[in-house]
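What follows are several structures.
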Structure I
Amino acid sequence: MLPFTRDQFLNVFADYNRSLWPFVIALWVAAVWAFVRASDGWREQRKWLSGLLAVQWAWSAVAYHAAFFAAINPAAVAFSALFTAEAALLVWHGVIRDDLRFGDAGTLRRYTSQALIVYALVYPVLSWLEGNRYPWLPTFGVPCPTTILTIGFLLAATPPVPHTLVVVPILWGIIGGSAAFLLDMHVDLMLLLASVGLTLHAFTTRIPWRQPT
């Protein structure tokens, strides 16, 4: 059983949206811009893209989990640590070591990647269509659309992708995706599917259990 009700869960989003809406819009605009540029074959700025994803994860860790979700769920402290770790890994592998190469995916993987990224960008609209009303709905910069967005970009990366980068998104796909059933947040069904897709991709492309050299 969850330590909070659905109404308490939605009230967290309301507090988040009322307090931080200018930053939420800025994060969304930055993600749209990155997607448009990446769709045009924007490979030379892959470090910037990795940095943007790191910011999204750090934002979810601090501005959502620690600042708001922790008020109703003690586990949010651990979730914040997980999201901070993913942000650090994106900086390490994507910015410092430059291990990630975006935009070289095959046709099916490229279309899947683009579909997930678009889904993440329109996530608030889909939640609204589901019957939730602003500000009591997840917007941008919260964990679930952040994870879907990241999985979309990771699917567009050329293997091998460091295995450490996929662990937290897959784990959150299971944890966050459970909201589709436990909290009637059906928009998060895609999060579960995305995590399954990333898991299959990790095994079929034989992502190494060692750091690339």
Structure II
Amino acid sequence: MDLAQILNILAIVLALMIAIIGHEIMHGRMAYHFGDTTAKDEGRFSINPISHIDPVGTIIIPLLLYFSNAGFMFGWAKPVPINMRKVVNNGGFFGGFQVSLAGIYYNFTLAFIALILLKTLHLSGGAVDFFLTKFLIYTLVYNLVLGVFNLFPIPPLDGSKALMFILYGLGFYKVAQAIERFSNYGMILLMIIVATPLSSIIFAPINSVVRYVLSL
């Protein structure tokens, strides 16, 4: 393995960790804004990766996708604990909606910053610049993928939680409760999507977004 390959792998790992760990921390930060201190009390505001690693979502899935040349990278960190009842008591259903989308806000913001840096920095061909270029590209791509993917209203993705609070706010309680109940089985559906040819269908619009942004 040469230096370029090592730097490329390091850039992938760093960009992915920042994307998925920051995503979870922001859920906790937004919940804290609405009076829920659960994540803070359990030390989940820490940027120490060890406290956020999910064996499947942070290690196994990314490795399988990388070594299988899947064409995309995806993963998740251990969810931060949130007392949604306290959030809703303090911020209403809008508070729940904001907490649900906080990680997506983070991912899109990070992707935008990476895009700006790629367009404004004049990086040459040295090892450091090679690493920075790869890191910014992966940061842009992974955060776009995570942000767009999590918008899908598929439990337990953030989009389904945001939709649930919209429905609660509009008075469609039974529909919202049905989504909430299905969330218990949603991870099985998510694993099927990621691990089967269904991923090519789900990720098609995401890839289109990524290609468009990279062409800017």
Structure III
Amino acid sequence: MSYMFSDGPFSHTGLKADIGIGGKSAFMVGIANTTDVVSTTQARKHVLGQFSTGSSNDKVKAYLNYMGSYGGSYSITQFDLVVTAALSSTFGVGYDGTINTVHPDTGSNNQFWGSALYLNFDPSSNFGITLRGEYFDNEKLGTPYFPASNVFAITLSPNFKIGNLTIIPELRLDNASEEVFLDHDGEGSKSTFTGILAATYHF
């Protein structure tokens, strides 16, 4: 349920290679179809790259991701940074930030960007809670997943663990600068409040 994930370079069909460079650091390079496209006859491909590193005790981890697509009437570059930190045995924070720029052969560049902050609190092995805030600015570009607008979303996700079963009731509030949502009457709205109930079981 992340705007950045829906519009990010995260679902690919292609090839990649992971290269360890010692310690906690590594590179990844790859080539893939355009995002979310499994099979295509198009010549356009995406070049992928990632540099990952972390502290010796694994309490801090960082990932810098790159995606580039070139040729034709435009090119695309996207950078994404993910950083996680375990501040204690019960509290952790995470950050995700991305910026995508479209460079047309004629005219000016357009881009979208976003940032998200995660706060995780796990007071026991049977219960945890995550608060996630995301700001997504898409006013200049527009994407297939979200019209030109900006939006702030906040999500509260408790986790109840019973053996291998995890129950996740989730509440979310989205507020946008334009009427990009539909209310229960089908009318345009700048905000929406939703809830879901998820469950996962690990074998």
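Any read-out appearing in this document is the output of simple, stated calculations on the displayed coordinates, not a laboratory observation. Small disclaimer: the values here were computed from a predicted structure and weren't measured.
The table below lists the values:
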quantity: Identity of the structure behind -500 (criterion: helix-only ellipticity at 222 nm (-39500 (n - 2.57) for each DSSP H run of 4 or more, over all residues; to 500), calculated), options I, II, III; calculated: III
quantity: Entry that produces 57, 37, 33 once Cα extents along the principal axes in Å is calculated, selected from I, II, III; calculated: II
